[in-house]
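In what follows, structures are represented as structure tokens.
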Structure P
Amino acid sequence: MEKIIALAKRRGFIYPSSEIYGGLAGFWDYGPLGVELKNNIKKIWWKNMVYEREDVVGIDAAIIMNPVVWERSGHVSSFADMLVECKSCHHRFRADKIEDNTCPDCSQKNNFTQPKKFNILTEVYLGVTEPKQKAYLRGEITQGVFVNFKNVVDSSRIRIPFGIAQIGKAFRNEITPGNFTFRSREFEQMELEFFIKPDEKEGKKWFSYWKEKRWRWYINLGIKEKNLRFRDHKVDERAHYARYATDIEYQAPFGWSEFEGIHHRGDWDLSRHHLKYKDLNSGKDYTPWVIETSGGVDRAALFFIIDAYFEDEKRVVLKLNPKLSPVKVAVFPLLANKNELMETAKKVYNLIGGSYLTAFDDRGNIGKRYFAQDEIGTPFCVTIDFQTLEDDTVTVRERDSMQQKRISIDCLKNYLDQSLLI
């Protein structure tokens with residue numbers, strides 16, 4: 001993890017938030033490459049979940065909602081972790097993360113306070129006069145979908161079975177944030193709430209369907225299958241509303257870790273908000289069941305980086321799927337002090353630069369420039385050399401194999417489009 005964290009900061013993927021003032025635990029900023037990676041993940045997810053389906057629509061709900069939402073959903077009363085404090089170093093931890101009753105920080109054994117319930121909703125106060133109204137930053141983006149269920153049904157032609165997709169920020173006052181961006185106090189989720197008839201057969205069918213669908217999504221974007229597994233929740237660990245649930249876990253350097261959950265939420269949420277659905281065929285009202293897929297954008301970004309990381313004695317490479325790579329193409333003039341090379345390189349850069357993020361680099365020797373692009377996952381480097389001036393061809397180097405081929409400038413854009421699957 002030390003190498004991943006160092007690369008993330010050095011190359012502009014992820015920085016500690018407000019680092020010049022000492023940072024703040026559990027908060028992270030995404031740099032020029034990090035924001036591109038996250039945006040690519042979200043764009044691909046939205047395309048797959050919304051644009052390519054006729055049975056899903058999207059929304060973007062407010063981060064702060066009427067606090068009654070969180071009372072009805074059960075978050076105010078039960079959205080909590082059990083907290084313990086070490087009596088020696090006075091550091092606080094989640095009780096379920098303590099192993100062998102030993103303090104992770106000072107190694108003292110059997111020296112903790114009794115566990116106390118700690119609600120992890122983040123409180124905010126609204127208004128200009130006292131007393132101000134207490135509200136909450138949303139602890140999950142899910143409830144924004146449920147409270148808009150009737151609005152979506154009434155304002156669209158969509159009918160059950162159908163889904164509502166959303167991507168957005170959520171906040172949890174975690175007791176012990178850690179493992180880089182894995183457990184943060186501010187994070188981003190990408191979720192689908194899929195509404196079905198309240199029928200056991202339908203529930204099992206759609207639950208299995210979305211498990212496979214989400215598993216395949218990560219595999220198709222390059223996550224190694226050996227590093228993924230399903231972990232079904234035991235009866236005593238399921239959320240109180242869940243009929244059944246499973247997590248997609250990744251084998252991270254810090255152990256198997258959840259980054260997407262698939263949950264059969266039954267009718268808990270809609271019934272808590274007193275919402276029903278009118279079947280147009282039968283004319284009857286009923287409370288739909290919900291199958292949920294809930295993935296973390298930040299966790300996905302972290303695991304894509306970890307899974308793509310490769311090094312040997314020569315170089316470090318992020319073997320990201322080209323669809324995810326922040327920079328798609330880098331353009332190099334072989335020498336920076338040759339006007340003809342620079343002018344042609346600029347023309348090539350302008351030819352392809354408007355279609356996807358393209359870098360231009362004329363610093364140092366060509367080998368170091370290649371390796372610098374390898375380290376950030378750039379799939380292709382295009383070099384303008386002296387042969388270019390003779391026959392209008394360029395050298396295109398592929399990241400993983402390091403193989404090079406000559407491509408005509410006239411054919412370059414089409415070649416890159418096809419190679420990058422744009």
Structure Q
Amino acid sequence: MSNDILVIDPSIAGVSGDMLLSSAVDLGADEKSTIDNILSIKDHFSECNKLEVNFNNVNKNGFRAKKVEIKIKEDIKDRNVKILNDKLENCIDSISLSDSAKNFIRKSFFTLIEAEKYLHGMESKKLHLHEAGSIDTFVDIIGTASAFDNLGIFNLEEIITTPVSIGGGDLSFSHGKMQNPSPAVLEIAKENELIIKGGPEKYETATPTGMAMLASLAKVSQEVFPVLKPKIIGIGAGTFEFENVPNILRLTLGEKSILLKDEVTVIETNVDDITGEELGYALQKIMSFGARDVSIIPIFGKKNRPSHLLRVITDIDKSEYFSNLIIQETGTLGVRIYPTSRYIQKREEIMLNVKINNKSEKITVKISKTESGKIIYFKPEFDQIKELAEKYNINLRKLKEDIKNQINNKLFN
């Protein structure tokens with residue numbers, strides 16, 4: 001699985017603990033061992049009178065999915081955090097899991113507790129959990145850890161999540177009523193840099209437990225689905241029936257490209273009332289402020305007017321900055337934004353010494369490599385060659401050819 005990647009997709013209908021658990025089993029985890037580990041939780045809660053777990057195939061708006069059915073009877077659900085921590089450690093010690101799976105369990109619960117501590121402004125020893133204090137929370141976290149451990153997911157280098165749909169409308173919970181998302185969901189998203197979005201329905205589609213587990217699993221939260229070759233897809237179902245959207249969470253285990261991948265934003269606008277000089281100045285300024293690339297393409301616009309398409313490629317986190325810069329410099333009334341993935345070859349810059357008229361000069365060389373490190377292409381910095389041609393009064397084309405031969409001998413001989 002060294003070249004595998006897992007994509008968690010809560011952009012459809014959010015994420016909850018039971019949806020993650022169900023999708024992990026649907027991905028291929030051993031159902032019996034997962035259930036056995038979940039049932040062992042009951043041994044550490046004397047106030048738990050009943051704990052039953054089953055996985056069933058269901059249909060959500062025409063889509064097949066796996067749904068966990070959990071039946072719990074417990075005398076109390078409001079528990080002190082310290083007591084819960086002690087019981088959690090007892091649960092972890094009683095089941096056979098890898099250290100990575102155990103760390104996931106601890107981290108998920110810690111993330112949940114830290115959010116509650118911050119929101120209520122009190123220490124852990126004084127904090128009581130209401131909804132999250134139920135055994136149901138342990139079922140979700142320990143069950144998911146068991147399923148993912150069985151699949152070897154914790155050995156993956158890349159686990160990515162798409163934006164989380166957090167729902168809408170009002171939310172009623174132990175502290176009253178407010179609009180979605182819940183304070184804990186928002187706090188976990190903030191602290192772990194998880195991208196969230198509204199919808200798809202006026203329900204709570206992201207739960208604190210689901211968010212805590214997602215934060216403990218995903219190493220990257222990004223707007224677009226990454227480039228990969230899908231191998232296995234697991235689909236977990238939520239409880240509610242939505243009218244227009246399947247209430248599902250998708251997991252996609254796939255093989256990533258041997259090429260490096262990069263996430264960028266493409267910003268575009270059409271301009272038809274700007275001079276060539278002004279357009280050239282805008283291009284130069286945009287590049288000087290750090291855009292990845294800028295291009296200008298002649299087009300025909302409205303009423304067959306000759307126009308130009310200005311296209312800028314930049315880092316995702318700089319999208320708003322460059323959008324504003326483009327609007328200021330061109331006078332356009334708006335821009336189009338496309339978050340996208342791209343393949344890129346592994347590259348680096350090195351400094352090499354070259355001889356010109358028996359004198360040593362340093363020059364920057366851009367090198368692209370395969371994943372194994374084999375050099376497949378190199379290019380000396382043209383502006384530096386131009387400066388050296390002027391310095392030594394040598395024909396530019398002859399100097400460029402001579403420098404490339406010298407570099408070729410250094411790199412491949």
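Only the coordinates and a few stated rules stand behind these numbers; no lab work does. Small disclaimer: the values here were computed from a predicted structure and weren't measured. Cβ atoms are built from the backbone, for glycine too; each structure is taken alone.
Structural remarks
- When semi-axes √(5λ) of the Cα gyration tensor in Å is computed across structures P, Q, the figure 44, 29, 20 traces back to P.
- Which of P, Q yields -11000 [helix-only ellipticity at 222 nm (-39500 (n - 2.57) for each DSSP H run of 4 or more, over all residues; to 500), calculated]: Q
- For mean count of other Cβ atoms within 10 Å over residues 42-49, the highest value in the series P, Q is held by structure P.
- Structures P, Q, by mean count of other Cβ atoms within 10 Å over residues 146-153: label with the highest value: Q
- Label whose coordinates, when distance in nm of label points 7 Å out along Cα→Cβ at positions 178 and 202 is calculated, return 2.0 (choices P, Q): Q
- Among P, Q, which structure scores highest (criterion: mean projected area of the Cα convex hull in nm², for residues 18-105 alone): P
- Entry that produces 12 once relative contact order in percent (Cα under 8 Å, 6 or more apart) is calculated, selected from P, Q: P
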